[in-house]
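Chemist: Below you'll find the structures, each written out as structure tokens.
None of the figures in this text is laboratory data; all of them are computed from the coordinates on show. Just so we're clear, the structure is a prediction, and the values are computed from it rather than from any experiment. Cβ atoms are built from the backbone, for glycine too; each structure is taken alone.
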Structure I
Amino acid sequence: MMWACMFLKLHLPEDVMIVMLDASKPTLRKWVWRLIIEAVAPTSSDVIQWGKRNRNLPADALCSVSVDGTDFKVQEPFPFNRKMVSHKFNGSALRHEVAISIYSGDVVWVCGPHRGAKHDLTIFREKLKHMLNEGEMVEADKGHVGEADWIRTKLDYETVKERREKGRARHRHETCNRRFKCYGILKQERCHDLKKHEWVVRCIVTLTQLGIDHGDCLFGCEPSTKKKALHSIDDVDLDA
């Protein structure tokens, strides 16, 4: 397990890793990928749970989670495919959709990989939209404009206080994305088989959430903005 963590965190050349670990290249590859693929990545569904978004969630909460897409560099495909190009890097990348509970700070959703040019809103509409309960909304950036019944973007606010609270939720999300990219294997350009990319990302997201579970929490950003009270016609004084 230590080998796998070193491989993910440092992502050094194999010639350096085998000297540090006093192992051969076949042995290093065998155990590192076996631990990533067979031990950690399959447990992601047990650690990254959609139901955790309800932890500490008030009944009158406006949004339950913050949502954002995060991109990771990959080598240019051959032949060149413009659908892989991410505007964030101006180069090839794969994108993963991540959701974080606003009230508990848990990572509760990861979906990918998607091609770097795929729009965040398209990704949201494919799966996450159908995971939401009736009336449930998410907080997102302006790249998600177009689903006003399900998404509140940075443009949807009524007071300065609400705008600041929304900004704090988005900034915390970026902080979590940065934790993923502290792992060298995701910070650097990926040179492994792209089929392994999802395993690597799920492994790192799982390790990040395990850290949160054991005290390495994200900073709090519980908003005070709540749903507006809905009044039926029976509540209206018709004689007034």
Structure II
Amino acid sequence: MSTRDGGTSAAPWASLNLGTGVGDGARPVARNRALFAARLDGARPVFLHQVHGARVQRIDAATPSDTIEADAAITTEPRVACTIQVADCLPVLLADRAGRAVGAAHAGWRGLAGGVLDATVAALRDAGAADPIAWLGPCIGARRFEVGDEVRAAFGSRSERRFVAHLRKDGTPGWLADLAGLAEDRLRALGLKSIGRDGGCTFEDGSRFFSFRRDGVTGRLAAAVWLRG
């Protein structure tokens, strides 16, 4: 999991911005991605074209980066890093205990409500992962994620405990949503027993993390998982 530190981009993308299409220059992003790739122990990061959906792409050594429209990836090949970008959404990394497969999912509220974790876990199991485990990275925290009734309704009555009534900045009633908690509930319902959490809030920790909700124009973090060769 990257932080915003250690890169070459100028403000407001300072400094390790790994996202394209956010206003940063192509050269600093390319340099930043090379710095990120150098930390992956010889694995090649495969970035996706993310659309807040639930499609899962199985990737391999020949899969090009940045061209496939999907919000999750899995692989069974060594040194191919399933990589997703975030700037408040939740990165979820998954691995089979036996080392058969790994996967990464981009879990914003739309993708999460739409079944991106369900689809990713199913794809891992289809690839031979009998006992997947998960790690939830930093995301916008439960004290900062203001949402409306449509978001609460998208998750249904079983998830009501993850929403707290809240008066928003514009004076309208809304909710504070626990995105990581919603993801953990979904993963446990899918049968995962081992789920770790980073616990960091991208909105509150501006020294380490980019946050779209906080800054608007900002960079992107990346989370990656791979099988060692």
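Chemist: To test your reading of the models, identify which of I, II gives 19.6 for Kirkwood radius over Cα pairs in Å when calculated.
Modeler: On the way: I: 19.6; II: 17.7.
This figure was derived from I.
Chemist: Supply the structure label, taken from I, II, corresponding to distance in nm of label points 7 Å out along Cα→Cβ at positions 33 and 169 with the calculated value 4.1.
Modeler: Computed on structure I.
Chemist: Something else about it: Comparing I, II, where is FRET efficiency 1/(1 + (r/R0)^6) of positions 9 and 113 (r between Cβ atoms, R0 = 30 Å, to 0.05) highest? Kindly include the intermediate steps, with their values, before the conclusion.
Modeler: Numbers: I: 0.90; II: 0.40.
With respect to FRET efficiency 1/(1 + (r/R0)^6) of positions 9 and 113 (r between Cβ atoms, R0 = 30 Å, to 0.05), the highest-scoring structure among I, II is I.
Chemist: Among the shown structures I, II, from which was the value -6000 of helix-only ellipticity at 222 nm (-39500 (n - 2.57) for each DSSP H run of 4 or more, over all residues; to 500) calculated?
Modeler: Numbers: I: -10000; II: -6000.
Structure II accounts for this read-out.
Chemist: Distance in nm of label points 7 Å out along Cα→Cβ at positions 121 and 217 was computed and gave 3.6; which structure, I, II, did it come from? Intermediate results must be reported in sequence, preceding the final value.
Modeler: Numbers: I: 3.6; II: 4.1.
Source structure: I.
Chemist: Quick one: Cα Rg over 2.2 N^0.38 Å, for residues 25-96 alone came out at 1.09 when computed from one of I, II, so which one is it?
Modeler: Numbers: I: 1.66; II: 1.09.
That value comes from structure II.
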